[in-house]
Structure P
Amino acid sequence: MRWLGGGLIFLAELTMYAALAWWPVAAIGGILGWPLALLLPIVVGLLWFVSLSPKAPRPIGAMPTLVARTMLLAAGSLLYASIGATTMLWIHTAAWVVGTPIAVRWAVEPSPEKV
């Protein structure tokens, strides 16, 4: 169970990056869509790496991390819904909705606050 939650969150994270790259091209298009398609995943990826990943160099605490991750992953679901990508919407949403409680209950590595 420990790795299932982490694996599902990782799948949701990857599909969130795909949504962040796909949405600007599909919804905005034109000269503004392509730069946003490159910048959005990079900016969110840096934020995730620095503060939200399990081995983040600058963690923000267990509860703020959970809230921030959930908000970003929910935003990915909204982006898929707004462009009509139904299959990806269900894959992404199922991954984070099922993975989050499993990852919280059976963490891969205990957070410093729990030790």
Structure Q
Amino acid sequence: MLFAACAPKFPTLTPDEFARVIKQENVVLVDVRTPEEFADGHIAGAVNIDWRDSSFARRASEQLDKSKTLALYCKAGRRSHAAAGKLYSMGYVNIVELSGGIEAWQVAEKDISTTAH
């Protein structure tokens, strides 16, 4: 219980709010699902760094700039929340999450891309 009270909270945005944020400069869109899920459809412009891969922290360090806002999403929200906590512990402090993940994005009838980034 004490851990939960001390855990950082990240803004969890609706699909409409998330869509506005990812259009801004200085924002990096990060899909933390598997490469297979990413290939099936993702938000255009997203970087794919698989949360479940053992190289997640290394790849994040190599690809993500700590001065930028990270906009994270996964399928439904659990993996992006876990990834946000890990990234925060690595020194990334500007993090937002898509509430409900890409499933909510699709329900909101937002565009999905199947082209590689």
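Just so it is clear, none of the values below were taken in a lab; they were calculated from the coordinates. Only a predicted model underlies this, so the values are computations on that prediction, with no experimental measurement involved. Cβ atoms are built from the backbone, for glycine too; each structure is taken alone.
Can you say which of P, Q returns 44 when relative contact order in percent (Cα under 8 Å, 6 or more apart) is computed? Label of the source structure: P. When mean count of other Cβ atoms within 10 Å over residues 27-34 is computed for each of P, Q, the one that comes out at 22.4 is Q. When helix-only ellipticity at 222 nm (-39500 (n - 2.57) for each DSSP H run of 4 or more, over all residues; to 500) is computed for each of P, Q, the one that comes out at -24500 is P. 0.45 is what came out when FRET efficiency 1/(1 + (r/R0)^6) of positions 19 and 107 (r between Cβ atoms, R0 = 25 Å, to 0.05) was calculated for one structure; which of P, Q is it? This value belongs to structure P. Quick check: 1.8 is what I get for distance in nm of label points 7 Å out along Cα→Cβ at positions 43 and 59, calculated from one of P, Q. Which structure matches? Clearly, the read-out refers to Q.
Thinking of P, Q, which structure, once mean count of other Cβ atoms within 10 Å over residues 11-18 is computed, gives back 19.4? Considering all the candidates, the number was obtained from P.
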